[in-house]
Structure P
Amino acid sequence: MIPVPPESAEGWHPIPLPDGTLGVDDSTMQAFLSFQRAMDLHQRLVLQNLSDGGTQPAQVTLLRVVATYPGLCQREIADMLGLSRARVTTVLQGLEDIGAIRRVRDDDDQRLTRVYLTEVGQTIDETKEALRGEHINLVFGSLTEEERAELRRSLAAVSRGIRSLVRNNGGPAPAE
């Protein structure tokens, strides 16, 4: 059975971490666990919403890309999303099967296939975008302006720390 946290479980995480063995003080650990919990819940909400109505998360993501950049070729979509070309082909085939996209050979280069939304695809994309906006308003709109500003500052600092680790392949930033 998957452990379910109590409603007020700030800092709760389904995988317990051993106390004191990570060299992280309690306050820092509680901040991390709160951040992790929010990310886990956000991911669950996104997957739930993207799957609602029979769509798959990858399909909704591709529809959003094609709605934003109509006429991309499959290779460009794969590169943009960091997916294999085979995966993009599979997802596009599923979207084509439900009538959400149409693929058209490029007039100038017959080797390329351009991807466009159909009315069905546009409807799905608009529905998912409206749902996303509703959820953003419900979650973040409930915060005061001061809370939103503090959240932006805090998450910007967290993002800088993560970005530094990514740039340095997971290690500390070199000394200046």
Structure Q
Amino acid sequence: MPQSRPIVAIIGAGEAPPAILAVAEELGRRLVDAGLRIVSGGRGGVMAAASRGGRASSAWAEGAILGILPGVDRSDANPWIDVALPTGLGHARNVLVVLAAEVVIAVDGGAGTLSEIALAWVHERPIIALDVGDGWSGRLAGARLDGRQDAAIERATSPAEAVALALAHLGERAWAPPAGSAPPA
């Protein structure tokens, strides 16, 4: 059976300042450049910026960008989503975003992002928090929750560092192109 590309969740604010959106866009591009798929809540802000960045990657292929939507209308997805999955679950869809991924990367964010971070922690998904902005990713970067000494929310200071940490978590599961094909740029 061929190896499928791992999925990394990008979580963050539905509305964010331009500097945060630029970070999310670079993160999305770098993840797809590395041969990974990305999943998000599929709407605006950080989700749209990351999707746009993923689509701009020279390694982009149909199906690389997934959106798990809170509503029932597929057309609510941002225009860079390849596969839009309407759920009708509202914020409860956050658990699906987390469980669809092998690694979760937080970029800024408010209450919805905080819930996704908590769900990732409960479901033992590695969490990487970009230390940007005033949102939850910066506040929780490096934190140990529930008194656990065996795990922490990892701090990344740049999209490049976040991708390197994600690839380290994926290890052998990181995607490699089939024999004879060019690796992602």
Structure R
Amino acid sequence: MRRVIVSCMMSLDGFFEGPNRQLDWHVVDEELFAYAAEMLRSVDTILFGRTTYEHMAAHWPTAPAGEIADRMNGLPKIVFSNTLVSADWKPATLVRGNAAAEVARLKLLSGGDMVVGGAALASSLLQAGLIDEYRVILNPVILGSGNPMFPNFHARMRLNLAGVRQFGSGVVMLSYRPQ
């Protein structure tokens, strides 16, 4: 069975992005780029909600060539949106309707793991119990306000620590799996 992995940057105070969707606070270095390349090599599909898809589609097609850009541009992307007319950053498939039902179906198909890009989609898949691993990339930054990593999730959920990886920049990746 395919796994669904959430891999997201987060500020120390729990935000996925700044109050105006800023991402300029990410602490990025060569070690983090190496992790990103490793993670992208380990999956065969990226799952996006509309907002994150539009943000990524505005950047990666014109990004300088390299392993991360090549994987971001080459991996199949499933885009969940009821408002987008098309998903032109190929290879992409636009899916309307119930994202959780479609992801549950995709998990049953043969193939590699899938990674979720975006907090809103991750939150809806969390509510449906479809996430197999959470990789929280904790940045040594306090934003004070912003958009939470799991918006609209108000339940308690126990997780098991699956791994810790420290980067020289002070970033720490915490991997958790549902109990």
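Taken together, the values in this text are just the output of simple stated rules run on the coordinates, not laboratory data. Everything numeric in this text was worked out from a predicted model, so none of it was measured. Cβ atoms are built from the backbone, for glycine too; each structure is taken alone.
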Q) Which of P, Q, R yields -20000 for helix-only ellipticity at 222 nm (-39500 (n - 2.57) for each DSSP H run of 4 or more, over all residues; to 500), as computed? A) P
Q) When you work out relative contact order in percent (Cα under 8 Å, 6 or more apart) for each of the structures P, Q, R, which one comes out largest? A) R
Q: Have a look at P, Q, R and say which one yields 1, 9, 19, 23, 22, 14, 8, 3, 1, 0 for P(r) over Cα pairs in 5 Å bins from 0, in percent, as calculated.
A: Q
Q: Work out mean count of other Cβ atoms within 10 Å over residues 49-56 for each of structures P, Q, R, then name the structure with the largest result.
A: Q
